[in-house]
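These are the structures in question, set out in turn.
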Structure 1
Amino acid sequence: MNDDLSRFIAADRLAAHLGIEILECADGRATGRMTVKDFHRNSAGTLHGGAIFALADAVFGAASNSHGALSVAINVSISYFTAVLSGTVTAEAEEVALNPRLGTWLVHVRDDSGKEIALFQGTVYRKKETLSGQRSEGPG
């Protein structure tokens, strides 16, 4: 991970507050994890869907910005498959499509056993600015 990307990821205060860690990030891919704590639970005692979404979104943000262009979400969705009671959940983002202005990623969220608990899809708009604050050359 380069310095600009590391600083960008570290600046996500919500992810830090929730205990989300970005483990790897480069070339349109990222992996992150979050250990389930009591404050992550919903009223039914399971991992809150919003916490799962936040993990997937943080990993999506890291992956979509890994090329250096400042990228902001314009459309996201998530499907939940099964509840999680405890342990660590991991999210892995994979780039599906990328052009100068738009990019799409899938984020697979899994429990400790590797079972997929959710699938997140996100599309970003890639701005002219880079993570270092410079304007990039190119269309748009």
Structure 2
Amino acid sequence: MKFIKWILIIGVIAFIALQIIPYNRNHTNPPVVSEPNWDSPATREFAVRACFDCHSNETVWPWYSNIAPVSWLVQQDVDGGRRRVNFSDWANTREKGEILEAVSGGYMPLSQYLLMHPEAKLTPEEKDAFLNGLRATLAQN
């Protein structure tokens, strides 16, 4: 029993210490530079709902993004997402062709994101409309 008590105490102290370390908690949103020439407002709304938190400079940082070690994972996902596809810096986005494959293949949004953001899950009809809108958007950009 004493052993379990000490393990719990050490665990709590370690958890508190993790909160003090500011590692990988850069919750700044750079300015929006350029967005795609969206084919319609509906396509942009789907992107805002399902993609913008990780793939734009308009991230909404939820409360749990301030609690380590979850904050490290959230920051990593946002940094990686912005590097690959950034709807707020569209002119410098090099991997535009991957968007359709990621959405149609069900790779995006990430399943761990959907756990905390169920509103980001598109219905099959919404997903089809989003993919059609993305195709049209990519064709004109």
Structure 3
Amino acid sequence: MKPRTSQVMAYILICCTTVFAIIYIGCLARALQTTEFTILTLALLLFKTTVEILCSFYGFSFLFTSIAYFFMREREPVIEGISEYPPVGIIYLCCNDFDSTALRSLASLQYPGKLHLIVHDDSNLAKGVPQESTP
């Protein structure tokens, strides 16, 4: 059964951002009560305030995620035993360079599951074609 995720962090983030926005807008309104603005100045101030509130949302989310990560305990990995070993295949490729020691070494490997050893020899001698000698 999959554990149910908690949305406490999301609620805390939304509440903190909302409280910050209310306090910030209240302080800004109180500071600007005696000043007169043009439409362009008010539009720029509104845009700046909106961007700052959205940035505070990002800042709070980064802060809370960092704190949660710091206090979070790492879970021990669950290691399940292997009930059945998968089959393993080894392919030994050779072409005019067969090494009997290497083949004996591969043939003596021990594995609890099925082990397949395939030797693919493309040598000229294996095909009955005489080997060309180079001067």
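Each value in this text was obtained by applying a stated rule to the coordinates, not by laboratory testing. Predicted model, so just to flag it, every value in this text is computed and none were measured.
Summary table below
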| read-out | value |
| --- | --- |
| Source structure (of 1, 2, 3) for P(r) over Cα pairs in 5 Å bins from 0, in percent, for residues 31-102 alone, computed value 3, 9, 8, 8, 6, 6, 6, 6, 6, 6, 5, 6, 6, 5, 4, 4, 3, 2, 2, 0 | 3 |
| Source structure (of 1, 2, 3) for mean projected area of the Cα convex hull in nm², computed value 10.2 | 2 |
| Which entry (1, 2, 3) yields the derived value 120 for volume of the Cα convex hull per residue in Å³, for residues 7-46 alone | 2 |
| Top of 1, 2, 3 by relative contact order in percent (Cα under 8 Å, 6 or more apart), largest first | 2 |
